1. Of the structures labelled I, II, III, one was used to calculate helix-only ellipticity at 222 nm (-39500 (n - 2.57) for each DSSP H run of 4 or more, over all residues; to 500), giving -23000. Name it.
2. Tell me which of I, II, III gives 23 when you compute relative contact order in percent (Cα under 8 Å, 6 or more apart).
3. As an exercise: percent of Cα pairs over 15 Å apart, calculated from one structure in I, II, III, equals 62. Which structure is it?
Structure I
Amino acid sequence: MRSKIATQIQDETPEEVRIFVRQYTDIVIRINQILQAKGYTQKDLAERMNKKPSEINKWLKGNHNLTLMTLAKLEAELGEPIIYISNERLRKKSRKQIA
């Protein structure tokens, strides 16, 4: 059962903030999955990317707004995709817009 305050806060939270939080969480989970699968720690990733461990920690704690360039650098270093967009879904949308 949710408290009235929690419900009120959720009701007042703009949709774009909810989407941002969900997507950021998905990205952080994906990065952590890759790190675990490769046996890397955050410190290992920091060393590989020539970053301070505190910066990597900020990225993975949600205290930093990840840019597309940062995500691209992470993908390049980790050798795994972090964000996946279905091209099929995009093609279907494009066809509908053209018709």
Structure II
Amino acid sequence: MIDGDYIRYPLKVKNYNDLRRNALVPRILVVVLVPENLEEWLQQSEAELCLRNCAYWMSLRGQPETQNIANVTVSLPRSNQLLRMEICLR
């Protein structure tokens, strides 16, 4: 859900814990927003395949433990655009 300057994303506690722990290889959460109308996101024909929209990222390393049992809602800053997508394969 888009809420002002943030993307609010519910994440399973197991995944939250996996992403927040210190690891040798850095881990990031990537969330791709897909429009409700899939025709705005994906166009496909014999000539091409086009994907459009945006992905956001966030490092959860060092985030606090949670008392939640099932999910944790994380807030990804909209300024953390991983990429603005318009990929067309022909």
Structure III
Amino acid sequence: MALLLTIDASVFVAACQPNETGHPASLALLKAMLDADVLLMEPAILPVEVGAALCRAGKDAASAREFAESILALPCMTLLTVDERLAQVSRFAS
């Protein structure tokens, strides 16, 4: 059975930013998930959040967009539309 995870956008940002304190750990986590039986269930806004954070951190728009779009290509990635029902259910998940 696959492990089901939701990873905060900051992990994706840190994985792309070598100057971030959490870069090594974030990059290692993402690489490990690709090698393991892990399914990522992320809010559909994740690529937008990541791209915007990278631009604010000084990445050029093309590089930020490329990294954000690469998230969509991850074989373990599923993006979910967060509607009111899912938001309510997520509030109580632990």
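A short reminder: the numbers here are calculations on the coordinates, not readings from a lab. The model shown is predicted, which means the values in this text are computed figures rather than measured ones.
1. Comparing all candidates, it corresponds to I.
2. Computing relative contact order in percent (Cα under 8 Å, 6 or more apart) on every structure in I, II, III gives 23 only for I.
3. III
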